[in-house]
Structure I
Amino acid sequence: MYTIELMDNKSEIIRYNVPHMPIKVSASRQEDYPSLSVVNHWHNDFEFIYVCRGTMWYSVNGEPCPLEEGQMIFVNSGQMHYAFWDKPCNCEFQCTIFHPSIATHESTQEQMDYILHNSPPYLILHPEVLSEKELIDLVLELYRSAQKQEGAYALQLYSCIYRICYRLWEKMQNVVNPWEPNDSKQLEAMHKMVGFIQQNYSSKIALQDIAAAGFVCRSSCCSIFKRYLNQTPVSYLTEYRISKSIELLADSSRSMTEIAWKCGFSGSSYFTETFRKRLGCTPTEYREKRLAQTHQTKQVFP
């Protein structure tokens, strides 16, 4: 499961996994997300998602993007985004994240600012387009080097990142119709409201509380959630609580009542009912299934 920790500005804290460098790489499968979605989040890093196998959807600021095997999506800094699927499948994907500051200094400031502020919220990269294939290959090279961390890998990582940023900058020079930014005030309000939910989901939350976190009225709160997530604030809150409950279900010592209260549900009965509607099984059935799968895996790989 994808666990989110937040900074004071409600952006995600990225747990980088390359020593002394703001870079993170990871591999995931759709089956790692039983709710068929990754929790909506945002951060100031650049993010690249590469579909190794199967298909998936990726939502950026409320716009759903279909991704095919071999394609990659670039998500610009500061955008709301998450992955989801229509149904269970064998999708496998790689995530490569790095902070723009790694390539920003006095001589590159202008170009990096251009990428940050003139690039659209996302770009879908297609392997059949030569220039885009070159960018995909650079990100995959960065991913492999960050995973292996062999030899003078830091030099290779810097080399990849500078070439990636150059390709992004170059791509923006050929855009015929420049991107017009989203309403920055609405996006900022969305950041604050989603962050409020992610930090306070275990407590009782009303619509007014969510709206107040974004300094907007309840009507505006609902319209902003509809625009960026295509759902209501309350449905997002419920979905987030379910995602957190899935994490706690991995601990077989926790009772359903304890999990329900820790995730903000009023009781175990309501928790069970809500869980069944979302995932098609009860929390107990889900736990038993996951425990059986874990036991089976241990037998195959002792």
Structure II
Amino acid sequence: MQIENLRVFADLVETRNFSKAGRLNGITQSAVSQQTRTLERHYKALLVDRSQKQFQLTREGLRVYDTFKEILNAYDKLEGELSEMKKVISGNIRISTIYSIGLHELAPYIKRFLHEFPAVNVRVEYRRSNLVYEDVLHNSVDFGLVAFPVKTRQIEIIPFRNDRLVLICHPEHPLAARTELDLRDLAGHRFISFEPDIPTRKAVDQLCRDAKFEIDPVMEFDNIETVKRAVEIDHGIAIVPQATVLQEAVHGTLAVRLFRGAGFTRPLGILHRKGRVLTPAMKKFIENLRTELPGLPTA
């Protein structure tokens, strides 16, 4: 039995999905099913309970998974130690991130990292925040990047950076004439917001509650790009992360204004599953993210 077979079964258990396990290992869904049946014949035991609608391991399957994970962790640790001894940084890094971080904050860090470690392959997937947590929990990715990270029992959170929340409006909007604002200055203006389940929206709602000020959005979107486009055509104003509107501010398509007072910050976090063995490439990638880049505004 090869180490790849162990990894396929472990990925199947963690993703609870034959197709996802196949994609992670570059094989088809049917190949994952065949490998699972081969394991069952080898151990003369049913590992996956196929009578259930949802993916469910048998008692034997759980025991096999636990042992496979011990072997895989030891194998990955050995590979990492040997790479460090040879001072070779290579391998793959899989990242799941929300659009605003991936498009506007992560790219320059990846560029710097790949310049220093060209033998490492970095793959980025764009997901909604709740799905990033799922990807990390299921070991579908090595790292997740989210805003306003939430502590959970199985996930380790490493601080990435703090961004500033700013107001954006059309350059000819009345608020564009101001240099700094209070939340109450937004009264009477059409407000464009993120959808209610998005962490930045939740943070803005909390700021409004703290200020005893209510905002009633006229539009709600699930991504930063659509919010910006709506503001550019003067459909309303919005509160967004400053790092996401740097280009628009330079080109003059949006007016960007700061808020007075504390609290208008957006912490970003790096997520990985607790107990995960980090390869030398992964450790270097975290170091890269923790080293500040010039040109990105911080709160």
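Readers should treat all values here as calculations from the given coordinates under stated rules, not as data from a laboratory. None of these values were measured; they are calculated from a predicted model. Cβ atoms are built from the backbone, for glycine too; each structure is taken alone.
Work out which structure the value 16 belongs to, where relative contact order in percent (Cα under 8 Å, 6 or more apart) was derived from one of I, II.
The value was obtained from structure I.
Computing helix-only ellipticity at 222 nm (-39500 (n - 2.57) for each DSSP H run of 4 or more, over all residues; to 500) gives -12500 for which of I, II?
II
With distance in nm of label points 7 Å out along Cα→Cβ at positions 85 and 197 derived from the coordinates and found to be 4.8, which of I, II does the value describe?
Source structure for this number: II.
By the measure Rg/Rh (Cα atoms, Kirkwood Rh), tell me the structure among I, II with the highest figure.
Once Rg/Rh (Cα atoms, Kirkwood Rh) is tallied for I, II, the winner is II.
Taking distance in nm of label points 7 Å out along Cα→Cβ at positions 13 and 173 as the quantity of interest, name the structure among I, II where it is greatest.
Once distance in nm of label points 7 Å out along Cα→Cβ at positions 13 and 173 is tallied for I, II, the winner is II.
Say we calculate FRET efficiency 1/(1 + (r/R0)^6) of positions 149 and 229 (r between Cβ atoms, R0 = 35 Å, to 0.05) for every structure; which of I, II gives the highest result?
Across I, II, FRET efficiency 1/(1 + (r/R0)^6) of positions 149 and 229 (r between Cβ atoms, R0 = 35 Å, to 0.05) peaks for II.
Taking 5.4 as the value of distance in nm of label points 7 Å out along Cα→Cβ at positions 37 and 165 derived from one of the structures shown (I, II), identify that structure.
II
Comparing distance in nm of label points 7 Å out along Cα→Cβ at positions 93 and 109 across I, II, which is largest?
When distance in nm of label points 7 Å out along Cα→Cβ at positions 93 and 109 is computed for each of I, II, structure I gives the biggest number.
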